[in-house]
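Any read-out appearing in this document is the output of simple, stated calculations on the displayed coordinates, not a laboratory observation. Since we're looking at a predicted model, the values are computed, not measured. Cβ atoms are built from the backbone, for glycine too; each structure is taken alone.
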Structure 1
Amino acid sequence: MNPDNPQKPTDEYLLLIRGTHWNYGMSPAELQKSMTDFYAWVDGLAQAGVLLGAQPLMEEGQLVSGTRGASVTDGVFIETKEAIAGYFRVSVSKQEALRHAKACPILDYGAQIEVRPVADLCRPMAEVKAAETISGVRFAPPEIVQTGKQTIACIAIVVARGKIQSVMGPGLHELIGTVTAQGIEITGPWFAHHRRRPTDTFDFDICVPVSSAVEPAGRV
């Protein structure tokens, strides 16, 4: 596990079938045998009571990207040997997930199975929760509101995407510590103000609304 990733695995795994053309060159008899063996493997997952869901996937699709989905591209976006042909969701331990994956008969024909744990939270929310733990400040669910002008204290942050979880907690701790040390009241939940759209680098401010102006100190 990546020590910088604050996500936690659940007791569920996805078995992602990689490779959409592993059957190329097979005779009808060979294909029939491979499918008989494959569905016997699938039935074994069901009989063991570990199969939660499974679906095959089409090779073609649409790629949506850009602000508010400005770009929609049709096509196949990955090499056929890497493309995800389908998935199985199973409720097992890591060791059992690997055991079931190794037993899949289409591996003999060139298909691959990626074993991925289902996470408790998406990574951005896990990073928020980790920052809460370090700072002691709870995250407020997002909502759209209109407010009047308010005074804020902030710390400017520029950081690589992969390091965001390592700066949020210390940044909040420094900000809140500086404000409270000056005897100034924090009047609402903390928030982030992004100065530009995040890419591989985040350029943003960690902010808290305050009752009065703060004297500059450190990064605050």
Structure 2
Amino acid sequence: MAQAGGMPPAAHPSAATPRAPTAGVDAVVVGAGPNGLVAANVLVDAGWSVLVIEAAPSPGGAVRSAELTEPGFLHDVCSSFYPMAVASPALGRLGLERYGLRWREAPSVLAHPALDGTCPVLERDPARTAADLDRYVPGEGEAWLDLVARWEQWRGPLLDVLLGPFPPVRAAARLAARTRRDLLRTVRTLLLPVRRLGEEQLRSDQARRLLAGAALHADLPPEATLS
């Protein structure tokens, strides 16, 4: 029925136009993987209303688990090794342990078998790793422990550089202060491709495999700078 003047009745906006799913939210996070979920939680803790959008049927991204073989037996769908998550300041501030998170830490972290029958093992105890590497080349354990000692010196500020807010000005300044007596060597070591670092610091293929295997988690080839 037309209104007076021959004009059709005006439709109420809420009746004619569906409400946009983003209306009334402060932020939209695209992707419910670990990065997206951490970002959403940080915003919610700051008092924002957040909408998380995920194309997959379930959230979690690369850290999902599912019953892929037997009922009740969970497999990692993609990744299963989360050392950077354990070290992450952002994840630590979320207090996920209150919601049931437990980090499982095996004494033997990883191993790299080869066709020659050797299989170096990375242990949580550096001394045990060093003893294992000495079986292949005498003195290799000492070289490994030297790398571990340098990592322990850089660990805190370097993780803040990698995992903290960008740009990491304060964290970089702390790293420079921590290594000021050996700054040039530190910078060079951090920039070296892992293949070159292994060739310079280690003598055995077994130790170099442990070093390169861990570095490849950065998704860079072993010849790449910063690998």
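When you work out FRET efficiency 1/(1 + (r/R0)^6) of positions 48 and 128 (r between Cβ atoms, R0 = 41 Å, to 0.05) for each of the structures 1, 2, which one comes out largest?
Sorting by FRET efficiency 1/(1 + (r/R0)^6) of positions 48 and 128 (r between Cβ atoms, R0 = 41 Å, to 0.05) in descending order puts 1 first.
Quick check on the output: -12500 is helix-only ellipticity at 222 nm (-39500 (n - 2.57) for each DSSP H run of 4 or more, over all residues; to 500), derived from one of 1, 2. Which one produced it?
2
If relative contact order in percent (Cα under 8 Å, 6 or more apart) comes out at 11 when worked out from the coordinates, which of 1, 2 was used?
Matching structure: 2.
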